[in-house]
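Several structures are given next for inspection.
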Structure I
Amino acid sequence: MTRKIVISSSASKDIANGVDYYKLQQKGLGRRFENLVHAIFKKIQRHPYAASFAYEGEGVRYKVMDTFPFIILYKFDDVNIYILRIFNTHQMPLY
């Protein structure tokens, strides 16, 4: 069974902010960022257990983006994968 991806409003804002930022940096980079985010969502969907825990005991995991300095925080149950936040590790290194 494939779990459904559910994106929180905070994560949606994180994606939009990242896209807006990268659009200003270079033509096509915002789209590349967004496409990579969604490609990672598919990887998480296929292998939800293949990521480290972000917080002990809370079931929150994180996936590092290769090309951009972001991590994706998520948790899951039997039905859904909940995308909680997408953090820029340069802007928020303590997260």
Structure II
Amino acid sequence: MDRVNAAVKRAAQQGLREIQVLTFPASYCNDHGRRINNAEPDWPDSLEGFAKRAHEFFGKELKPLGFKARTQILNYPDGKPGDVGYFLSW
């Protein structure tokens, strides 16, 4: 939580309203990033492993404070979803 607070504070001091807090491979998703790529509302259900635990932390600790989370496919090696960015906004 201290790391999140420090990152958000630095970003806010720079006038930002969103930061990328995590990058993980689309293979961490049980659908290889399809739901994230299509902006489906149930995209969190596709997360597995560390990405799932990070999103659970968001839901438990940060969402009640008014933060929002979103994900985005960052690249498409060989035309398939590659890396996923996890963004926190306020």
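Taken together, the values in this text are just the output of simple stated rules run on the coordinates, not laboratory data. Computed from a predicted model, the values in this text were never measured in an experiment. Cβ atoms are built from the backbone, for glycine too; each structure is taken alone.
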query: Of the structures labelled I, II, which one yields -12500 when helix-only ellipticity at 222 nm (-39500 (n - 2.57) for each DSSP H run of 4 or more, over all residues; to 500) is computed from its coordinates?
result: I
statement: Re relative contact order in percent (Cα under 8 Å, 6 or more apart): value 36 computed from one entry in I, II; matching entry is structure II
task: Kindly point out which one of I, II the value 2.1 was derived from, the read-out being distance in nm of label points 7 Å out along Cα→Cβ at positions 6 and 70.
output: I
- request: Consider the structures I, II: one of them gives 3.5 for distance in nm of label points 7 Å out along Cα→Cβ at positions 14 and 38 as calculated from the coordinates. Say which.
  value: II
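Out of I, II, which one gives 17.6 for mean count of other Cβ atoms within 10 Å over residues 22-29 as computed from the coordinates?
II
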